[in-house]
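No lab work stands behind these numbers, since they all come straight from the coordinates. Given the structure is predicted, the values throughout are model-derived calculations rather than measurements. Cβ atoms are built from the backbone, for glycine too; each structure is taken alone.
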Structure P
Amino acid sequence: MSEPVLLVERDAAVATLTLNRPKAMNALSKELRRALLEAFGALSADPEVRVVILTGAGDRAFCAGLDLKELSGQGDAGPSDAGRVVSGGGDLVAAIEGLDRPVIGAINGVAITGGFELALACDVLVASTDARFADTHARVGIMPGWGLSQKLPRLIGVYRAKELSLTGNFIGAEQAERWGLVNRVVPPADLLPTCRALAADMVSCDAGMVSAYKSVIDAGFGETLREGRRLETEANRAHARTVTPEGIAERRQRVMERGRSQ
């Protein structure tokens, strides 16, 4: 019996999803894309899950993008409608971005093209020293449709983004950290422990506020500063109507207790 293409592990309030096609560099086959969509749909409906960690199996790849062998009709799945698949992956990115809880990307190896876009759909990126990123859309002759052309310039600057996207060259983990593409770089053995520690910190915060805060950040990200400030003010006023002295006292006590334990 073959192994599942997606491994789902639950540890209390944290779910870890592992792309499990290491021999194919965790490429996004039709089966894996479907499994990811189903998994994020199930997690969205499960209030017990507070944080999701997304990573890849093996030490070579986080994700090599769409399975080009399958798209060319050479894989086990037989002929496919390549154009439809290339343009339809945005549903997967939208499912990740639309989750109302944090998603931590544990980038264990190469993240290429669609795999790069999968990484950028996460809220926080922690990279192994073995991680590398590449946008090869121009090399394979496919126009990006999952947000990469718009996200990357906003994250690292338009000139750096053009360098990566118009050459198809790789960028290493340390340079990605310098450019602000990833939050931090750690040795391979520390990758998942670091992500789990971050997840635990997120779980220790108020669940409703984490969800609302993520929503405000995401909503304002693509807007002007003026519009982003307006969105924040609206969210602040809506939240203020729910605040009680008892609630503030309870949260203050939690913050003090956490400060004493660190």
Structure Q
Amino acid sequence: MKIVVIGGSGLIGKKLVPILQQRGHEAVVASRSSGVDALTGAGLAAAMAGADVVVDVSNSPSWEDAAVMAFFDTSTRNLLAAEKAAGVRHHVALSVAGADRLPDSGYMRAKVNQEKLIAAGGVPYTVVRATQFFEFLGGIAGPGGDDLRLPTAPMQPIAAEDVADGMADAAIAPPLNAIVDLAGPESLSIAEFVGRFLAASGDKRSVVADPQATYFGAALDAQGLNPGANPRLGPTRFEEWAARAGLKG
């Protein structure tokens, strides 16, 4: 199959394209660096020609509320229109586990809007909601400085390589016309997971577990950042990922 990967030069895209190629498919990198811009529509028609599947793993360059909503809304509409014109048979998109439970977050509102556009877009689809990546734990901690106060709500993070593998499986399978969840193998509090990352990174800051702490300004319920029911689980545990990433504590 010809599979076009939107955002193919990003974190997940760089891992996804070789997986698809190793499985015998024609995987095409479609990103601004390759002349394809989903936001403006530039290069989309040429990229879609002869495509069977489109996988969207692109991300907004800005997390400001209005900008991120505009990015996902416009790019998704452009993609779906180009796919329908080209006869693409399956649209696969990467979203975020629990996005609909975090209405305080502008980013999550944008992802929910993207999911709704896809469901109503007329192209058979699969939406994969992944939990936070191990690679993003440092972003939750933020730059060095004061000790951290983080939520006691749970998270179940996953290695980016396992996300790419799950996206590849979704791309080559028939469309589900549904949302599926993808998560790591273990669930701990956000405070504990970030604390483990800091320790593995040699960061001496301490973490205070606070039930009232927010996640980038968003209040969390008891399910926190965990996936929904019956998620697919990636195999990589944090310690294995940290060792591969060269974190030595």
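In table form, for the structure just shown:
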{"quantity": "Which of P, Q leads on relative contact order in percent (Cα under 8 Å, 6 or more apart), largest value", "calculated": "Q"}
{"quantity": "Ranking P, Q by distance in nm of label points 7 Å out along Cα→Cβ at positions 17 and 209, the structure that comes out highest", "calculated": "Q"}
{"quantity": "Among P, Q, structure where helix-only ellipticity at 222 nm (-39500 (n - 2.57) for each DSSP H run of 4 or more, over all residues; to 500) as derived comes to -11000", "calculated": "Q"}
{"quantity": "With Kirkwood radius over Cα pairs in Å derived as 19.6, matching label from P, Q", "calculated": "P"}
{"quantity": "Distance in nm of label points 7 Å out along Cα→Cβ at positions 169 and 225 - highest-scoring structure of P, Q", "calculated": "P"}
